[in-house]
Structure 1
């Protein structure tokens, strides 16, 4: 098969779940004899326009983009969709709902089958303004209308598309990245003033919907003796929010802002944490949480459906999303019940090892590609109920 990929920023991954997903899945697909072109943003790859390079067998093609919030994603996705019309692709695979706005182009102009992976309902994210949210929502409806295969990464998303549009989807979850070796002497963490097992870790982009501000407020109110809080993540598109957050923690000696971490430093910080906390209001299926679970780190998270899917069965603790008192109570209990949390962490580690595998995800993705190509009609898809679509749009 010859496959085009649209919607990823580029490879190798620096930050972002989609990029890590592509880095894990597509080299595995190439290793099975298939060809993949991934259309990337020049602002991310630092390559000149239309240059290409190899990433573990994946041909990464750098397309024009602008350093403007949201605009670069739409420009590169549109150009990638146009570029597919000049090639004989078997599959054109879009990632995320914004880029899916252009699924109509390969569907109409080529014989390729169109696949969309929805990692989350991006129009709900606080970083987007009204116009961007509307465009992303249009991309969601385009995916429903034009994609022959629609993949979702959580059971909650599967229910959403069925209830909202009457659209069947294929559930293929994410999996955690494989961590390499880290410094057994804990040198980097020690340089930050951290003790192994005595700090709380927030890992993710510092954006409003992930609610690091709620965790900071809870930690400052509790003042747990001998514990520190580490915020690790990039700024993304919410600089004003991040600035306010960092101003809040600047003079707090027990809160460490580690910035965006990669490689051995990231692995060291994750492995040494006494507790991983993800207080998000919006998630698809969080890779950072899966990675913490894989490494045997106890997890506390907000009770949104994707988190419930991962840790609702004695694999971690949940608190009421957006509720400061609930977050404080749960955080206090987790800190003061290390034995119980360690048992939950062991349960979580076994659960992830059993249910979340990149090899299995690759196999399921190829199975979907093959089924679509061998079927004249859409696979596992009923025509969407457009009365439901109209009702949904009117509500928005």
Structure 2
């Protein structure tokens, strides 16, 4: 199953020339799940018919006992783009070497679906006291559009009250807290002119220098104001990632753009941060403010903060023998939380080899992961 899933290309990218459908992966999963008794709903994303979510549910034969929650085994079907010339194996051929399985998505996170299916093997409706759902989403890597669509759909609302295991790469160590992510564009429009006379134009780079200074001050203020010792880097990070302005040294720069990446801590609101950034820059630029445009490069991903005493977190700690931790990367957990689903992030891959050439998964993680998932199913779903 791992080999078949990895063989289906499903790259998602903000670059339309690289972006691909995930439908073939979803149809493959549905083809395995339906004979096992799962009711499979393939749900296209609004305005993106080539991108689909899969909600596959095995329902109990009888009524659900009071307090029975059910379980969602969740993951995303897409991968990031890849540098084919830097791989030592074919990214779309699962290859075993030196105790590792290589392939695009082996760690992040197509392999999780094969392990989840293996964990459900032998489970049938008569054994269940609560539903068992396998959730496979689209476009996690390029905007989490699949999870966002699910959170607004009737199929998502049907998951309310369940616990979830999101199989992102954590080395099978539970995660219950992570930072969010927001990427913003700051554009300054000036007026170009001949560089020999500054009065002929208005230099956008002069204004951008003020913007840079203010954002660096804001970054320092955020780090003082917001702290969370659960994280290795216990403050929100802000990266100045991309800047471009002008076109020639002998022309006054008429336009400049800066792109930043901000990773908020739990408790920090993405929309409030955007408004604070706009207000600080408008105030600092003063008369240049009408030429300022601050806009999101993506909707932004909220932080995750499943309570440490949540049932699914405590069970994950007991089964793995590891204390639940905080990580800096983002997942789809906040969108499940909006549906009333408490999630723990727990998967066999390693984040350190995700998004890189020769992505791989250690062979010795397979059986322990299947065993672990079966224990979650037993706890939340079975009599």
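A few notes on this one:
- Each of the structures 1, 2 was assessed by Rg/Rh (Cα atoms, Kirkwood Rh); the largest value belongs to 2.
- Per distance in nm of label points 7 Å out along Cα→Cβ at positions 30 and 174, the highest-valued of structures 1, 2: 2
- At a computed -13500 (helix-only ellipticity at 222 nm (-39500 (n - 2.57) for each DSSP H run of 4 or more, over all residues; to 500)), which of 1, 2: 1
- Once distance in nm of label points 7 Å out along Cα→Cβ at positions 86 and 222 is computed for every structure in 1, 2, the highest value turns out to be that of 1.
- Winner on relative contact order in percent (Cα under 8 Å, 6 or more apart) once structures 1, 2 are ranked, highest first: 2
- Parent structure of the calculated result 1.09, given that Rg/Rh (Cα atoms, Kirkwood Rh), for residues 78-245 alone is the read-out and 1, 2 the choices: 1
Read-outs throughout are calculated quantities, based only on the coordinates presented, and are distinct from any laboratory measurement. Since we're looking at a predicted model, the values are computed, not measured. Cβ atoms are built from the backbone, for glycine too; each structure is taken alone.
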